[in-house]
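Asks: Take a look at the structures below.
Any read-out appearing in this document is the output of simple, stated calculations on the displayed coordinates, not a laboratory observation. Fair warning: this is a prediction, and the values are worked out from it, not measured in the lab. Cβ atoms are built from the backbone, for glycine too; each structure is taken alone.
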Structure P
Amino acid sequence: MAKEKEKEKAIDAQLEREILKTHLAIDKTFSGEVIGLEKGKCTLTLVTTKEMKVDDLGLVHGGFTFGAADFAAMAAVNDPNVVLAEASVKFLAPVEIGKTITFEAVANHLSTRTRDVKVVGMMGEIKVFEGVFKAVVLDKHPLRLKLTD
């Protein structure tokens, strides 16, 4: 009986997980790997590499941290036509090559076109990044929109 309950819980958890629908061609080497995805939530890890360093001490350029956080935010929204409109972020601690940052992204206003997504990046027990990303879900791909002056 207990095994059946565990099996049911595993099936329910599987049904809650989503399949990534956005940023499908992104280079995970530089933007991170989605390791958990649910409606309005994403967990992503970024393993920092020597290609990301800016000096001989192994400091990682903040753009890689930001890029991974942005990817986590877009994945939390998880719509093929999501775009970043605005971001307010804080870099709280330096990151060095060879470390792994885990990002947790949580989106709100899931039924509207505009979503605020809170993202926190942790390197072990150290919070290295936090921010709020404003994402917009468009009716079609942004490169298919007809923009006028």
Structure Q
Amino acid sequence: MNALHFQERQVKYRFIKHHKFKFSVEMMCKTLKVSKSGYYNWLKLEPSKRWLENQKLSTHINQIFEDSYQTYGSPRIKAELEKLDYHVSRPRVAKIMRANYLVARKHRKFRFMTDSNHNYPIAPNILNQNFDVHRINQVWVSDMTYIQTGGG
């Protein structure tokens, strides 16, 4: 059986399960082109061992992700899981993260935008760190501070 058909059938069965109080199971099975016996067999199935493991892993992955302030991706989370004695592949961690809509936030490295190597004239330092003034508006100073902003 093709994996896509399997997933399709799972979605249909879940739909029937959630809407069985509104519509008859027989009518929904006919409309969705699945057998009634298949639906009732599906209801009796227990969750697979892999599904249960993924649920357990999912809680650990969510915790690690939140503890990292949503910055860890699948490689780092895999490393943290190994510290907790869970040996899983990075693609499996990535798949579980995608299923839980966990996307790592990227922090850009701050870069200074000042170009010190230029040929423009430089204003002379008349004040020379002497900030004692005796009247208003005698001296004006400013501070060029680099503050990282979201807009750059």
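Asks: When helix-only ellipticity at 222 nm (-39500 (n - 2.57) for each DSSP H run of 4 or more, over all residues; to 500) is computed for each of P, Q, which one produces -15000?
Replies: Computing helix-only ellipticity at 222 nm (-39500 (n - 2.57) for each DSSP H run of 4 or more, over all residues; to 500) on every structure in P, Q gives -15000 only for Q.
Asks: Thinking of P, Q, which structure, once relative contact order in percent (Cα under 8 Å, 6 or more apart) is computed, gives back 14? The partial results should precede the final answer.
Replies: On the way: P: 23; Q: 14.
Going through each structure in turn, the value belongs to Q.
Asks: Comparing structures P, Q by mean count of other Cβ atoms within 10 Å over residues 113-120, which one has the largest value?
Replies: Details: P: 18.6; Q: 6.2.
Largest value of mean count of other Cβ atoms within 10 Å over residues 113-120: P.
Asks: If P(r) over Cα pairs in 5 Å bins from 0, in percent is computed to be 1, 6, 10, 10, 8, 8, 9, 7, 6, 5, 5, 5, 4, 3, 3, 3, 3, 2, 0, 0, which of P, Q is the source?
Replies: Numbers: P: 2, 10, 17, 19, 17, 13, 9, 7, 4, 2, 0, 0, 0, 0; Q: 1, 6, 10, 10, 8, 8, 9, 7, 6, 5, 5, 5, 4, 3, 3, 3, 3, 2, 0, 0.
The read-out comes from structure Q.
Asks: For structures P, Q, which has the highest computed value of distance in nm of label points 7 Å out along Cα→Cβ at positions 49 and 105? If you can, show how the numbers build up before the last one.
Replies: On the way: P: 2.0; Q: 4.0.
The maximum falls on structure Q.
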